[in-house]
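J.: The data blocks that follow each hold one structure.
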Structure 1
C-alpha cells in the first residue's frame, strides 16, 4: 500500500473517531442539562421519567414514560396528573 494512501486512511479514521466521540459527548452534556432542568422546573410541577434519549445530530429528544404532576401552591396536593408512554421532540435547533 502506498504511504500517502495509508497516511490518508489513518487521518480519515482519526477524524471519524474524533467526530463520533464529539457527538457522544454532546449528547451526554445535553442530556444532563435537560435532566437538571426537568428536575428543577418549579415547586408546583414535578416531572418523573424512566429515561431520556438525546440525539444532537438529528435534534431529537425522547422522554420515556413521563409522569407530570401539578401541585397546589397552598394545599400541596395533586391538582392534575398526566402519564404518557413517550414524549418525542424533533427538529430542535440551537
Structure 2
C-alpha cells in the first residue's frame, strides 16, 4: 500500500505548538487510567494484554470498520493475529486522543 502525503509548509510546522515530554507523559498516564477503568472487570490492565478471545468484546468494531477490515484481510492476506494487533494498537491510539 502506498499513501502519498503532501509536504507540509515549514511555516505551518513552526507555527504549530509542539508538545513537550510532559504533555505526552500526561496523555500516556491518562490513557493508562482509561484502559485500567475499561478493563477492570477483566484480567487485563492495558490494551496490549487483551487476548484474541476477548478482542471482539473489548474492542468492538462499527459495521463500516468491520467491512474495511474484511476487505483488507482478503486483499492483503492479513492474518487474524495481525488484525487483532491492529485493533489493539488502534484502541490505544484512540485512548491517547
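We did not get these values from a lab; they are worked out from the coordinates using the rules stated. These figures come from a predicted structure and were not determined experimentally. Cβ atoms are built from the backbone, for glycine too; each structure is taken alone.
J.: P(r) over Cα pairs in 5 Å bins from 0, in percent was computed and gave 2, 11, 16, 17, 15, 14, 13, 9, 3, 0; which structure, 1, 2, did it come from?
T.: This value belongs to structure 2.
J.: Separate question: Thinking of 1, 2, which structure, once FRET efficiency 1/(1 + (r/R0)^6) of positions 6 and 22 (r between Cβ atoms, R0 = 25 Å, to 0.05) is computed, gives back 0.50? Show your work: numbers first, answer last.
T.: Details: 1: 0.50; 2: 0.20.
That value comes from structure 1.
J.: Further question on the same structure: Match the computed value -14500 of helix-only ellipticity at 222 nm (-39500 (n - 2.57) for each DSSP H run of 4 or more, over all residues; to 500) to one of the structures 1, 2, and report its label.
T.: 1
J.: Of the structures labelled 1, 2, one was used to calculate relative contact order in percent (Cα under 8 Å, 6 or more apart), giving 20. Name it.
T.: That value comes from structure 1.
J.: Can you spot which of 1, 2 the value 2.8 was calculated from, given it is mean projected area of the Cα convex hull in nm², for residues 46-85 alone?
T.: Source structure for this number: 2.
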